[in-house]
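Derivation of every value follows stated rules applied to the coordinates shown; laboratory data play no part. Predicted model only: the values in this text are computed from it and were never measured. Cβ atoms are built from the backbone, for glycine too; each structure is taken alone.
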Structure 1
Amino acid sequence: MSTPSATEKYDAIVIGTGQAGQPLSKALAGAGWKTAVIERASVGGSCINVGCTPTKTMVAAARVAYLARRAADYGVKTGAVSVDMEVVRKRKRDIVRDWSGGTQRSLEKTEGLDLILGDARFTGPHTVDVALNDGSARRLSAEKIFINSGTRPVRPPVDGLDQVPTLDNASIMELGEVPEHLLVMGGGYIGLEFGQMFRRFGSEVTIVQRDGQLLPREDADVAEEVAKIFREDGIEVLLSTTAFRAARNGDDVQLSVRNSEGERTLSGSHLLVAAGRAPNSDTLDLESAGIETDERGFIKVNERLETSAPGVYALGDVKGGPAFTHISYDDFRIIRTNLLEGGDATTNGRLVPYTVFIDPQLGRVGMTESEALAQGKNIRVGKLPMSHVARAIEVDEQRGFMKAVVDADTGQILGCAVLGLEGGEVMSVLQMAMMGKVPYAAIKDGTFAHPTLAESLNNLFMAMDA
């Protein structure tokens with residue numbers, strides 16, 4: 001990188017154009033702050049480019065293939081179903097291009113905002129050098145700096161893994177053909193969404209999960225039901241299984257694993273590594289600014305998203321905690337409230353809803369049953385199989401169940417898991433009840449349109465009182 005000739009002074013510098021950095025930079029500029037926003041890769045961050053938008057676009061294609069193969073269940077006759085991955089990929093690329101391009105144009109036309117494409121690193125508490133993509137460099141300074149640099153996939157310490165071709169959450173979406181046999185390392189959100197997706201596209205799929213259950217943060221009964229659904233779909237699920245060696249065998253990848261039953265070698269045409277994420281903090285030279293991180297490199301912040309360096313904030317995945325787009329956006333709201341609106345917003349008590357876009361969806365918010373018990377709460381738990389939900393029966397989507405955790409002393413809903421048809425949407429209904437402090441009894445006796453999925457909440461809470 002060449003040496004910057006002079007320091008350019010700004011009121012604010014935003015590092016990263018993800019779901020916190022992009023709206024924050026526009027809000028600051030709109031409030032009259034001279035603002036620079038720096039992006040080293042693709043404008044819009046991981047959500048638009050390699051995360052939510054493209055994956056859910058491909059999940060939709062996989063669901064169409066699944067329903068087409070089930071057409072006879074509904075009395076509809078179809079021919080053989082095949083998937084053209086080039087068409088699936090093109091649709092994904094087109095949507096990403098439109099969204100990312102629209103985001104970039106929006107930033108570029110915002111008055112008082114400079115979009116700078118390059119790599120940023122701190123050279124002092126309030127100074128940032130940028131290695132521009134054209135090979136030149138700029139030095140910027142500002143009293144307020146906001147870090148929204150995101151995360152990237154990690155590679156677990158498996159012998160030989162660096163010597164075999166692997167896929168991650170981005171490269172797997174660029175495949176132009178359906179893998180014959182996809183091996184998946186990791187039973188979290190990314191591994192499950194892609195595993196089921198490619199099974200529906202036509203691949204054989206094996207998921208290797210080192211923990212004793214899929215989705216380790218969920219209650220055991222939820223995780224067990226997900227594993228049951230995946231196995232029904234023809235996916236091999238290996239739990240409590242550790243991968244310890246990878247090797248090539250011609251065009252195939254071999255993955256040696258061990259569990260309580262011993263060792264075996266899996267052979268697949270492709271290997272997806274979905275074993276966690278690491279923060280994009282290691283190239284920022286945070287020490288030069290006095291910014292502290294934890295042992296994994298995530299930036300430490302307080303409840304107002306302030307780092308250990310005065311005037312420097314961290315938002316989104318790079319600070320650790322829940323790694324969801326909507327949480328990043330709420331981080332932006334907190335900063336906007338406090339710095340531009342004179343408020344006093346914090347992350348304390350923030351509900352963290354999320355949906356895992358497997359099929360059926362898993363929508364979750366609030367406490368799990370195990371978390372509530374660990375906190376010593378007096379709780380009541382209600383469960384309702386989707387096979388008892390009229391709407392699910394009518395559309396023949398009966399897998400999964402709804403589950404709610406209630407404070408037995410106050411009647412307030414503490415959390416829920418909805419593993420079922422449109423689980424994320426049904427979960428959001430209960431989240432709104434939690435936000436409004438609506439007791440479960442009011443929902444139990446509420447009048448909802450028939451036949452809808454929301455109507456089933458009557459029966460969910462009646463089951464709690466049974």
Structure 2
Amino acid sequence: MYDTIIIGAGMSGLAAGVRLAHFGRRVCILERHRAIGGLNSFYKQRGRTYDVGLHAITNFVPKGTRTGPLAKLFRQLRVAWEDWALAPQLGSAIIFPNAILQFSNSIEVLESEIRLRFPKQIDNFRRLIASLHDYGQFGQSGANRSTRKVIGEIISDPLLAEMILCPVLFYGGAREHDIEFDQFSILFRSIFLEGLARPLAGIQRILKMLASRFKEHGGELRLRAGVAKIAVKGDSVEKVILEDGSELEARNVLSSAGFAETMRLCNESQPDDQPDGRISIVESISVLNAPPRSLGYDRTIVFYNDSETFHYEKPEELIDLRSGTVCSPNNFAYPEPLDEGVMRITSLANYERWASLDKESYRQAKRDWYEKLVASAIRFVPDFRAAVIETDVFTPRTIHRFTGHAEGALYGAAQKRHDGTSHLKNLFICGNDQGLVGIVGAIISGISIANQHLLK
């Protein structure tokens with residue numbers, strides 16, 4: 001009998017496991033795949049290691065800072081600052097037609113850009129910042145206010161409003177067109193008021209640290225141990241049945257598999273909670289024979305859009321080429337340069353269209369749309385194609401495979417369950433569907449639900 005079974009060895013599940021095991025709880029983490037990390041993982045191909053999911057870690061603050069999610073994460077997991085070896089961004093930009101806003105890990109840079117390009121809006125922008133909810137209010141207002149409506153009442157220039165929304169939606173928008181203001185507040189703070197950074201060794205460093213810490217505290221991690229069913233008796237989980245037929249019992253179950261996906265394991269039919277569609281993406285990875293800065297690309301991340309209106313929606317085609325992000329892992333303030341140059345391009349994608357392709361058509365589509373995606377992105381960044389020596393692409397099918405999220409939903413369900421509870425008294429939810437996204441958000445989600453419900 002375990003104290004807690006955790007479904008999924010992603011960031012959220014691992015963090016919850018570390019927290020519980022530290023306090024002597026008998027914990028087992030079940031992971032369907034051979035590797036940990038879920039979407040934020042890594043894989044090897046033709047001798048190279050590729051990160052999946054990681055552009056940058058948000059919520060960056062300098063060493064010694066005692067407030068904010070990153071500081072809380074380090075305290076709760078007993079992690080030293082040096083364990084993550086974070087390098088801050090060099091500087092990023094939001095690029096729309098006829099308007100560019102540069103930003104860094106100092107909000108003064110973005111404010112100065114707005115003062116220069118939208119001089120009549122600087123006071124309004126400061127009003128927007130003052131209106132943001134703090135982290136302690138996340139999910140507690142119950143208002144479910146439209147961010148577009150809130151911004152529209154404060155920022156009177158539509159172009160600036162769209163430019164502010166673009167990075168926030170790309171980094172955490174679970175539904176089309178809009179985001180609730182509670183979640184916007186958290187994401188805006190994490191990107192602009194705190195900042196972006198990246199561990200030198202990529203996502204591997206964080207995953208290995210979490211897994212090692214979990215095992216050191218006596219936690220049990222089972223790979224290739226997919227859950228087939230959550231058996232329910234009365235108002236509680238009775239046991240967890242694995243795909244190999246074995247059965248496990250625990251006083252509590254914590255699932256990071258997604259709310260709808262967890263309910264299906266309980267044989268609970270759920271109405272479609274996403275009438276406005278699910279957000280998924282495609283991402284290309286280009287390995288270069290030169291650092292991007294030598295080719296003229298010196299920014300960390302570029303968020304681009306080719307019209308004055310940002311259309312954040314599931315596209316009709318396989319990929320929406322109108323907007324996207326370009327990120328170079330090279331352009332963080334590392335003490336030593338990376339061995340190879342890398343450019344990553346991300347755009348919105350249609351899961352159903354990718355899922356309908358047969359094996360050969362899927363391979364060909366990845367090749368064809370890689371070329372289209374790069375051609376679209378180089379309208380906003382220097383052309384790096386002559387330096388490409390290796391490529392790879394992952395699609396909504398990849399996301400579905402490694403997360404189990406229906407329709408390859410990058411950020412989970414549109415309707416979040418902020419308190420982490422379910423209809424069963426000993427079944428809880430953490431991760432994207434609890435409401436916190438990104439690497440730091442996912443880890444904080446696991447910690448918070450463990451503290452609130454499982455460490456009483």
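Computed values, structure above
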{"item": "For 21.3, 65 (Rg and Dmax of the Cα atoms in Å, calculated) the corresponding structure among 1, 2", "result": "2"}
{"item": "Which entry (1, 2) yields the derived value 43, 16, 9 for Cα extents along the principal axes in Å, for residues 326-365 alone", "result": "1"}
{"item": "Among 1, 2, structure where relative contact order in percent (Cα under 8 Å, 6 or more apart) as derived comes to 24", "result": "2"}
{"item": "Answer label among 1, 2 for the case where distance in nm of label points 7 Å out along Cα→Cβ at positions 398 and 430, calculated from the coordinates, equals 2.7", "result": "2"}
{"item": "Comparison of 1, 2 - label where distance in nm of label points 7 Å out along Cα→Cβ at positions 222 and 238 is highest", "result": "1"}
{"item": "Given 2.0 for distance in nm of label points 7 Å out along Cα→Cβ at positions 14 and 118, calculated: source structure among 1, 2", "result": "1"}
{"item": "Value 10.9, calculated as mean projected area of the Cα convex hull in nm², for residues 262-373 alone, assigned to which of 1, 2", "result": "2"}
